[in-house]
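So, here come the structures, one by one.
What follows is calculated from the coordinates using simple rules that are stated; it is not laboratory data. Because the structure is a prediction, the values reported are computed rather than measured.
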Structure 1
Amino acid sequence: MPWQSQYQSFGQDMADIFLSYSSQDRERIAPLIQSLEQQGWSVWWDRRIPPGKTYDQVIEQALDEARCVVVVWSQSSVQSEWVKVEADEGMNRRILVPVLIEEARIPLAFRRIQAARLVGWQGESSDHELESLFDAISAILDKPEPAEETTRQSGHIYEVLVQSPESAAEEVAQKPQVNKTSEPSFEFDVVTVDAQGNVMERRKGRARYFIEDLGDGVKLEMVEIPGGEFVMGSPDVEDDRLDCEGPQHWVKVSPFLMGKYQVTQAQWRAVTNLPKVKTDLKPDPSYFKGDNLPIEQVSWNDAIEFCARLARKTNRNYRLPSEAEWEYAARAGTTTPFAFGESIMPEIVNYRGNHPYAVAPKGEYRGETVEVGSLGVANAWGLYDMHGNVYEWCEDVWHDSYNGAPTDGSAWLSDEDPSRRILRGGSCNYSARSCRSAYRITIDVFDIDLNVGFRVVVSAITLRSPESA
């Protein structure tokens, strides 16, 4: 008996999934609908209009009632204004799961969300990408309805509540508060660069954040990084790829907060004035001097002590990012060598400009750090200088490949020499290739270098309005 969808017609029952697609792909999505329904989910996809209803009414009601929106990107759907509107509704409600069924240029507003790649999929139930799609949908559909309002509301100030990874129960018993800010979100500029280093597109982005007051007018801005899945590492075809950047593998990352900028010298001094936890810290170790320049010439052990002092002051779990968290945040939903696209140029990244990437032209080589954020562009999640300026320490122990690496976003701390840790991001004195999102090197935990700094993260967040706290 031929397969028939359980939820073809418009009706009164609420569907689990609203499927957004181009009518030209109707036959191609049938195996996908069948696979979704075999998981026990109801799928709304039939656009036939019942008597007495308009198309707008049907779509609006189905969207309002759906608990998850799956958008199917194809060469035809990326041109459809209706599909973009439906996907935008899912994204605004944070219930959007994208699927790519053929190579197509996904609309800019939706590129930050990793799509399940079903290009060439023939309906096999054992496909890894299909399983990842199921996991993403399950994460949305299995989420309990919130007991109180947790979405951002215009005109309200937000508090950030931070959960230590060691104990979820501890969050319930004790929820540390942070200083309030009147700006729960900020706007920033993002660019897309082609292989020749030309800026092809400029756009505005917006991200949520909070400000940690370090005293004496020194602030630490922490940006919300959404949870999700991504492919870690570089493909075999990427120019200047290193063997240690593979094999590529899927990693699921929980939400966290990351420093908007690399830790500055002013922030470093503010924290070094706090009581010692384990080791002494020099208040002014940097080779290049300036309050808003990134701190450098700090070892991995120094960075750990910085995090420990800050954590004790704030009662929050400040720490170095895991290597997976760092790459996930650096990519910000992209799969290109850089968050900005196929290449970079010195106008937007501080690196050794006379050693460009691939076919990009040579540019300025400054030979020194610049003030954090001064080049004026961030990645799609609002993080500045994830490429270049100074290398950034990660928590992980060095492994020379990803064989056996964790897939949950945690730091890989076992099996190898704990005195060897990981650097990411490139620096002002290194070539463009070292600034790639997947590039990784290692040095000793005691080593200091004028090319090495760091930024901090906080494990997890829940955003609440003051009225519901």
Structure 2
Amino acid sequence: MQSRFPWRKLDIIYLWMVAPLILAMVYILPPFQAPDEAAHFYRAVQISHGQFRPAIAPPTYRQGAGGSVDTAAYQLVDRYCGIPNWNCARQDRPTLAALAAGSPPGPLQTVSFSNTVVYLPIAHVVPAVGIAIARAAGLNPLAWLYAGRVVAALFAIAMSWLALRLLRDHSASALVFAVAALPMVSSISPTLCADSGVVSCSLLLFALCATLLEGSPFGWQLGLALVVAVFYASAAKLAYLPLALLPLGCAISGRRSRTVVITTALVALCAIGTTLLWSSAIREYVFPISQDLKVDPEGQLVFIRGHPVAFALTIGKSMIVQAPFAAITLIGRKLSDLRVLLPWAVVALSAVTLAAGAITSGSRRVRLPLHLFAFVIVAGCAAATFLFLYVQNSAVGSTRVEAYQGRYLIPLLPFLAFVVPPVRPLESIRIAARSWVGFGGTLATISVALFLAVRTWG
């Protein structure tokens, strides 16, 4: 029966058809041609030296926080992007000789990267491992960047594949595959962006939640995977912290053993406690991430406390007004450094694929309390992404959230399977939907890889 529908085993399709294209995009994307990759590179380099805490950095366009990075790494970013590295115009790829060139150890200097230094260190530990290995091998900073990309891509692929493997016979596997194959996801997975690990671990976190809900065996191996998924998907970025509570809700709803419930509760408490402690420790290092001098996080917080109704209306209006733009940027209309426009045909293909996965993702095992619990968490996380951007990137008292990007919502997409009402289509329709998702997602990833290879070839 399975052989008649070769597109149904989505974990196999992902491993053999999507994953190789993601690895190819490690090189297809020129250096720093991903959202804020220069700042993520700085953070990963800092962590590769065993340094985690932020430091006050010399001002560029304004005062900011950062940390110690190699002077050679700073010079590399300057060559490709200019300082303060907001516009990385160069799109030439390095030769193998350039990547293999050696580089002696050099001095460190404090550099500003306010937008990434405040993340929990786990968000950049994976690429930092690749950078540390490349540096220990005596390679140059350009090779560090690509070593970090390779390790980040392998980690993202492993987490995504594991999620699909756990969900092989689950109705939500099509939604998870569709998210993993989104143009935006496939183009940031092989980069140093924190979203590479956050998105892939959010897929794994959902798969583990579904496993807890459906009563499947949950041994120590999955318990270890749960720790990684919770800390990476929810704790790495403060806006997603409520996701840490979903495994506990699924364990309770699935009537799991007391041991499993206590384990999920402890993991959630550890993630929340660690995040809150980190947030308290780095509070003085939270600086604006905008060049607009009207942006002042402390002043914005004062405004929010003094005008809660106006603030709530601003967030609500921004979520509604910016929904269309958020939707197309979530899919990946703007790729690379957000200046490369993906053809509308590929965007439409990915949108239909995502819709097919979402519509058939609901499960009758999700009872009403869990539906409501998941809705509150997903909606709360979505609102939090607007809140943090309002504080750090919008002028004090602004009536809209500035510079919002749909990719901030991607980690929440798989959990829509707990929110959407279950439908019972004919089995043939469900099989057709899953087959379409496998085919459409693969075709979209191939299209993105080919388009970026041609569009950004320098």
Structure 3
Amino acid sequence: MIGRSIKPLSALLLLSLASLAGCSGGSSSGGGSSSSSGGVAMCNNLPQANGVIGQLNFTAGAPNTGGVSGSTLDAPQGPLSANGTSSYLADTGNNRVLGFSGTPTGVAGAASFIIGQPDAQTVSSGSGPVSGSPIKFSAPAKVSVGGTYLVVADSGNNRVLIWNKLPTANTAPDVVLGQPDLSSSDANHPAATVSASSLSNPTAAIISNGQLLVVDKGNNRVLIWNTVPTTNNTLADVELGQIATNSAGVENCTANSGSAGYCFATNNPASDTAPQGASFYVLGINSPSDAWTDGAHLLFSDTGNHRVLFWGTVPTVNNKLADNVIGYTQFGQNNQTGGAGVAGLHSPWGLTSDGVNLFVGDTGNNRVLEFANYLGTPSNGTSANYVFGQADFTHTQQNDPDQNNQVGDQSHNPATDGITAGTMSSPLGVFANSSNDLFVTDSGNSRVLHFAASSGVDGSEPYIPCGI
């Protein structure tokens, strides 16, 4: 495990006051001035990104800054997905997938290739092949590398696309799920009927350990295929999030049968329910957004219920209750407005792990939380250890470098819009690896930020000398 990048205030104050006398209280990448100590200008201790994709610097945040190109983004949702050799990113608003050689660092620049558009300036949506492009997308939400596979949750087309070999150019996928072919795009095809093969607004798809998991957001469920599908419109094997048990807690439908009211036939948003007289809960989910698995553990974000669910093993039966919950202390709890602090979540979206620690895109609180060693020590209602996007666990405002609970940096005259290397606006996707990389899709600022995964702060020292 890589050690943390810690900047203890007590050590930093030993620096020469003379070297700090010229600190202006802010920089192009740091937070605004908030206090002073003995003549030393103090700035809020927000973790600072060291790289950015989609913008030319750390202070720009408009979609397609300077005009659409191979280096711009428009409100991306999902995270970068990388295997060390290639990296991919779903550019949601531009209806395309960007491909990079290696893992982007610094100010990333233009993508090496683009999938879904005939050139770097075209952004139109579509489904089937068109002149100049063998495939089109409509608001692709997430792209994921799984071994030799690439999988894309093509959300606006209500489908998942699978490439059996990682593409290095604009090529057509090998398999489509949720639709019978590449031309169809309606939700819950055919006839708006929920089934084991239908999808509605899928926002994540992951291949790991020979299994495929799809977050079927519009149908309020997560689907699992026990083997990677090789033919179009293959039926899912397992469903999580829709009622599959009777009052005794026994599964009462046959997989793929679609019996009315039970497996693969409903899409009701729900929170956990306890049958009358029962001592257990039946799992209910509401607008799930993302999932993470290493083939052994499974986590997904139950966004509408403001929580993250954890299974110690990937479920093999329908609607198995999770083993642990983050955001609440027990199952069955539901705060309609979400939470904050060290243990609360507000509309969480993205999930990732470096194999040890868990990172959660806490979208409504404009931050990313790190739960240290969560995979090894899961528990209910656990507190986060570190935070990105804010200087502590109390603040939640977007683009708030001076941490005064207002958008922008009011320490400057006139105030800036607050976009820095340390601030976030509706962070969605997150991706971490074992090389101390953390990529955060800062959707509201149309960019992806690259942090050292060990640079999160614990909120105990919210101020540090400016420029450090």
Which one of 1, 2, 3 has semi-axes √(5λ) of the Cα gyration tensor in Å, for residues 237-308 alone, as calculated from the coordinates, equal to 31, 17, 13? 1
Can you tell which of 1, 2, 3 yields -19000 when helix-only ellipticity at 222 nm (-39500 (n - 2.57) for each DSSP H run of 4 or more, over all residues; to 500) is derived from it? 2
Work out percent of Cα pairs over 41 Å apart for each of structures 1, 2, 3, then name the structure with the largest result. 1
